[in-house]
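Next up: the structures, one after another.
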Structure I
Amino acid sequence: MNERDLRNWFGRYVTALNRHEFGGMDEFIDDEVLLDGNPGTRDDVVVALRGIVDAVPDFRWEVKEVAIDRDRFAVRAANTGTPVKEWLGVPATGKSFEINEFVVYTVAEGRFVKMTNLHDSAELRRQLTA
């Protein structure tokens, strides 16, 4: 895929995330994937995503920046939502959050084979418990 095709493909991925349409992740994520450096599967990613939206039904990923270098993406996104039940060890209080997430993806044969992310969990906890 050329860069324009990769950007369009990635846009479809983010749209699926924000619609919480996790059943079609085979279009985007390889069967086996490195998750933060550890072996995993697409099913592992889907379980994690479903866990997020179970606790935070209005969870959204808003892409702020994307850099593409051949087969790698670097992404800065804003994550927002309001937990409706305990999440990440913090009871639901009705408070919302907005935090930064940084992700590096590697793509092979049109699907993610490596996904590494970092989000500001300290800021998330601060916002939910303030």
Structure II
Amino acid sequence: MSAFSDYLESTLINATLRGGTYTGGGVYVALFTGDPTDAGTGAELVDSGYVRQRAHASVASDGFTVPANGSTSNARNLIFPAIVDAQKTITHWGIFDAQNSGNLLYHAAMLNPKTLDPTDVLSFPIGSLIITLS
């Protein structure tokens, strides 16, 4: 199960209960070597080959499936570049609204943390990143 970031919780409360707006934006998947926490303060992967991966092909709405029963999942294979610098253990993933910086929206622990050696590639097949609101 995924968790909302503090930023998204406040934004949605403001949009749904206080007349505010939220227009969304890009959807980028990030990797973490520690829990990003709701505050977005965790350790995002640092490696010279690493870059957040865009979840959508042409418009943000094509990155995840149409919600059903409070859940959605990635609609495309997400493939990260090979690790370059040194062995890293990926423990969490997160979704941001920008490729660099931006706001953390959702995050979750990896069901099985992955230790990557240089030249290893991490990928998420279609349907493997699940966002559930409950």
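To test your reading of the models, identify which of I, II gives 31 for relative contact order in percent (Cα under 8 Å, 6 or more apart) when calculated. Of the structures listed, the value fits II.
Across the set I, II, mean count of other Cβ atoms within 10 Å over residues 56-63 reaches its highest value in structure I.
Please state which of the structures I, II yields -9500 when helix-only ellipticity at 222 nm (-39500 (n - 2.57) for each DSSP H run of 4 or more, over all residues; to 500) is computed from it. Answer by label: I. For the structures shown (I, II), percent of Cα pairs over 17 Å apart, for residues 48-119 alone is largest in II. Comparing FRET efficiency 1/(1 + (r/R0)^6) of positions 8 and 88 (r between Cβ atoms, R0 = 25 Å, to 0.05) across structures I, II, the highest figure comes from II.
The numbers here are math on the coordinates, done by the rules we state, and not lab data. Just so it is clear, the structure is predicted and the values come from calculations on it, not from any experiment. Cβ atoms are built from the backbone, for glycine too; each structure is taken alone.
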